Structure 1
Amino acid sequence: MQVVITPVTMFQQNCSLLWCTTTLRGAVVDPGGDTSKVLAAARQAGVTVEKLLITHAHIDHAGATASLARELGVPIEGPHHDDQFWIDQLPEQGRAYGFPPAEIFTPNRWLTQDDTVTVGNLVLNVAHCPGHTPGHVVFFEPTQRIAFVGDVLFQGSVGRTDLPRGDHATLLQSITQRLWPWGDEVTFVPGHGPTSTFGHERRTNPYVADHRLG
């Protein structure tokens, strides 16, 4: 698997292009906007995008989902159905934050805990990780041990939980019960900012370090 991370939108959201190096078939994770940049990266790598993967339906992660799926003629997988209300609010979210017009979309496949998604010959595991949003999912490639965690976890921080249907205790449980079991050596791509590893966050993150949680 190869990954190119492209910060998009005014929120500098990490939109990831991942692909199978055997088939050169790829997926875009969280197309929040600026899709021309992401498609340019795909062209440069010779990758054919075959699907869109959505961690959650906040505007900076999902704002361009409908338009990009239509442009490429590809299916949308994710998030979990509990984010339907955020999808329904995408046009309102866009207006509130000054984004280009955003459309409501219907995923071709809702995802839940222990599902898998395929990209070329790759098989990614899915974890349902509510807390930041109720329908947030995370994608994990077990061979190279890379996780795409959206806004669940960041280097030195965790996702905000003050937006509708966010819950801090649930978020911490998602991190410790759904992410940590994949292993300390896992590298994760957060929704914003630099990559890190689960082990580093277990040692140093002020919100979820082992010594903080007892």
Structure 2
Amino acid sequence: MTKNNDNRIILPEPTIRRLPWYLSYVRMLDNLHVEYVSSTQISKELNVQSSQIAKDLSFLNIRGKTRIGYEVRSLVSELEDFLGFNQHHDAVVIGTGSLGTALMQDHGLEHYGLNIVAGFDVRDEVIGQELGGVPVYAISELEPWMREHDVPIAILTVPVERAQEVADLAIASGVTALWNFTPYRIKAPESVVIANTSIYAHLAIIYNRMQGKTN
């Protein structure tokens, strides 16, 4: 665990990946009016060792009470605050094909603090339209539009051969984070946060594991 220049806690990536699992579960408990939950209970539901859960939460200075566990509502609030899910983070989608459109229409992302405010594309048939209530602009408008609206996140759902080019354009437009859905490992300055979500990589894992079980 480290801290950045704003004294913000920077956790190991595996821990960051587990925290939303915990949040989803305790949100469900909160909706059921459950007041307390133990790490053992969370462990049984999520198949994560209780000692690992306690360690992950201790990074956030969250500790349960002996023989009682964690206060559910407080745990929901602490996790939402740390993960940034209770804040609004504006983003644009670059590439409004099937995947880009699905993300623009997924209003469930708003429950996790992500607010998609615009889409950008090169196709005349979608420019000027709205997808999921989100306006679509020409890619040529990206830089002036981004500088005017000061949106920090760009979501890349473009063809792989355009990935680096579009990433460079988004960075030049002032974004500070890229959510990359292409299988291309884009390059960016260290000041730009990159999260790679490759559907194809996960498919490869599934196919490989399936083959291993078959053999």
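Quick rundown of the values:
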{"read-out": "Value 16.9, calculated as Kirkwood radius over Cα pairs in Å, assigned to which of 1, 2", "value": "1"}
{"read-out": "At a computed 1.5 (distance in nm of label points 7 Å out along Cα→Cβ at positions 30 and 54), which of 1, 2", "value": "1"}
{"read-out": "Of the structures 1, 2, the one that 0.6 was derived from, the read-out being distance in nm of label points 7 Å out along Cα→Cβ at positions 62 and 78", "value": "2"}
{"read-out": "Origin of the derived value 0.95 (FRET efficiency 1/(1 + (r/R0)^6) of positions 38 and 102 (r between Cβ atoms, R0 = 25 Å, to 0.05); candidates 1, 2)", "value": "1"}
{"read-out": "Of the structures 1, 2, the one that -13000 was derived from, the read-out being helix-only ellipticity at 222 nm (-39500 (n - 2.57) for each DSSP H run of 4 or more, over all residues; to 500)", "value": "2"}
{"read-out": "Highest-scoring label, criterion being FRET efficiency 1/(1 + (r/R0)^6) of positions 46 and 86 (r between Cβ atoms, R0 = 30 Å, to 0.05), among 1, 2", "value": "2"}
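Every number in this text was worked out from the coordinates using simple rules, so none of it is lab data. Every value quoted in this text rests on a predicted model; they were computed, and no experiment measured them. Cβ atoms are built from the backbone, for glycine too; each structure is taken alone.
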